[in-house]
Structure I
Amino acid sequence: MAIWITSFDQPVSGGRVRVAVKDAFDLAGEITTAGCAAVRDRAEPATSDARCLAGARSAAVIVGKTTLTELCVSPVGDNAVFGTPVNPSAPDRIPGGSSSGSAVAVATGAADIGFGTDTGGSVWIPAACCGIAGLKTTWGRVPVEGVWPLAPSLDTVGPLAGDVAGLAAGMRLLEPGWTVAEDPARRVGRLRIDGVDAATDDAVDAALRASGLDVLEVSLPGWEATYDPLEAIILAELWQSNGPLLGADGLGEFVSGGLQAGRLVPAARLAGARTAQATWRAEVAAVFQEVDVLALPTLVAPPPLLTGFAGFPLTRLTAPFNLAGVPALAMPIPSPGLPVPVPVPVSLQLVGPAGREDLLCTTALAIENGVGARLPGGRPRRRVA
């Protein structure tokens, strides 16, 4: 199923948690490919682990390094060289990316927890596509030393798991001693963005009603103005981080085009993007004076077909929160209104203030409890410790 770039044959005993690590993380003694043939062909084995893997090394077992889109650039999840992981919920649809292999490893039961990177939705988009849970952490919370850079001022690390309990376990591996909040959000802000499929919005509304949480309609007027500054920052930093690869044998056409575009981002455009980012971060921070968390779908509609993803706005509901630097959680919810035969449940997105991953997990647990005792895919839920 093209899940693994490197798989480790290790006996797992004593109930130790199995962790799948995106092949953007350094592991001592292994090369880091970043899903790119040009990187693989130049790489030497890493001399040490990525700093954020210390908890997994001591309290879990790393079972392999997973496939990703080349240099973490695309949200689709495809990879022409290493193979595209098959979405187990819907084999004809994209797995989502760039952390596609980590999501599929969890969704197939090959791992209990997956680690991914996220710059524009790369953890919670594949979670949504594969019907599992994902958590994009606050920018700067989890150290990224030893993690392949895409856009360092946006890059984050986060866990993927089958449910919220798994996300909490993943957070404890990334940050030993981390705990969930005692109480869920007192007030949830329901954010509505143009272009969302009606059945998808309906499923989110139904899950919020079932949770019993207090819900208030909110808006973020600056939403549409976020995409251009985000693009400018990602392209410019892609070039700054990966420019020497341009023209290398084995570099894919899509990434090559991104590097060419990044090289041409004018300094004035990048400076304007930084200013716009600061304005947007202030707007997002202000809405958390009204509500504790935000709720909206993760994707505008069911994940697109492998043969028809061109033009699908995969990052429309995620990327603005990367620009804001705040944490976001994706979780599957019951989706009775979806057109048959789409087997992937709607993914509900919760967004919190900077540093409040604990509140997101506790609020997500309240929603899980509200919508029923089992996840849409039939997996039994576990208690969050």
Structure II
Amino acid sequence: MAEHDKTYRIFISAADHSADAHCAGLITALQKSDHDAESPALGRIECVGVGGPKMASAGCSLLETTVGKAVMIYKAFRHVLHFYRLIKRITGFLKNNKVDLVIVCDSPAFNFHIAKAAKKAGIQTLFYVAPQLWAWAGWRIRKLRKYCDKLCCILPFEQDWFGQRGVEAVFVGNPLFDGVNIDLDQPGKRYENFDTGNLKIALMPGSRAAEIDSLWLPMQQIASRLKQKYPAVTYVTVAVDAEREEILKAAQIAGFECQYTIGTVGSTAGACDFAIVASGSATLEVAAVGCPMVIMYQSSRILWYLVGWWLVKPKYLSLVNILSDKELVPEFMPYFSSIEPIAERIEQLLEDRDKLTKISGELIKLVEPLAKKKASDEVAKIVVEMVTG
């Protein structure tokens, strides 16, 4: 068979909304690659796997939907039977079907099992989005070395960190910013006519059910407290999809008012003066438009004091502050109970326009290097190299 007639089958595993989006972008880039006039010998690329609606729309044949209304893999301990049934099904598929490459995206608790199955089936494996072993669970580096043939990192420092520990790693850019132009002049424009009498604040309680359960109520309480000092303030809440929007609306406390929008983290933050954000990738999207924020995350007080402080290694816990190596924005991680310190910190920032402008500028400069490469295209090139040898 001629090379240009060959079909390469790639199995892709994604288990949450962000991974679904990242992999959809990669699939689109791969489709461009297999029609690239400069690579006539590549042949056809066929994608199959587990993921969500964005991957399916991009052309991936899904064995099972793991994103959205399906069981959420990150809460697999509540769904043990489903978890192991799915792994068994994928293991069987990899054993009984010709697959040229397995790509696992994020969700290491689930995807380490898929990478192990690929290794057992003799299939090379690409990790897209590095597991944050530099933050916690560093002992799992041995498992990563064993199951990972190549690691695509989306944070600049990760390439050296993993490379020094024997993992073949490359920084590919951050898929959150594929096609995004970072406006370095935005900070000066944002607060030219800043007026606390006309505030607009974004609330971003996260996409996962556990995040919403622990953060949505305190975010509303903080917003209500701020309303007492700034009566004209308006709020807009970002949900990852229509299902999460309904969950948020159902848990809205009496007397609290806000608008809702779906999947618009960057554009919403760009139109707001401030944001209250659940820790995670959304903080980088907020930073990219120069929107000052506070970052929150909830944890069990007992578990944190028993093991959390020992497991978690970085000086800072939010991505923004880790990348800047200082507390560029206030982080309340873990947040336990009282909203007062958070509300007071927000009020202090809102009363200092110069401080807000300075933070805005630093946020944009921090994120700008992440957007210099188009991650989907960079990973697609690596995939092509791996499947063609």
**Study point:** Which entry (I, II) yields the derived value -9500 for helix-only ellipticity at 222 nm (-39500 (n - 2.57) for each DSSP H run of 4 or more, over all residues; to 500)
**Key:** I
**Study point:** Answer label among I, II for the case where log10 I(q)/I(0) by the Debye sum over Cα atoms at q = 0.10, 0.13 Å⁻¹, for residues 148-315 alone, calculated from the coordinates, equals -0.48, -0.78
**Key:** II
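Given that mean count of other Cβ atoms within 10 Å over residues 156-163, derived from a single structure, equals 26.8, which label among I, II identifies that structure?
The value was obtained from structure I.
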Review point. For which of I, II does Cα extents along the principal axes in Å, for residues 28-179 alone, calculated from the coordinates, equal 44, 37, 32?
Key: II
**Study point:** Test item: log10 I(q)/I(0) by the Debye sum over Cα atoms at q = 0.12, 0.21, 0.24, 0.25 Å⁻¹, for residues 116-211 alone calculated as -0.62, -1.09, -1.20, -1.24, pick one of I, II
**Key:** II
Practice item. Kindly point out which one of I, II the value 19.6 was derived from, the read-out being mean projected area of the Cα convex hull in nm². Key: II
**Study point:** Structure from which 19 was derived, relative contact order in percent (Cα under 8 Å, 6 or more apart), options I, II
**Key:** I
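Since every read-out is calculated from the coordinates, none of them should be taken as a lab result. Because the structure is predicted, anything quoted here is derived from the model rather than measured. Cβ atoms are built from the backbone, for glycine too; each structure is taken alone.
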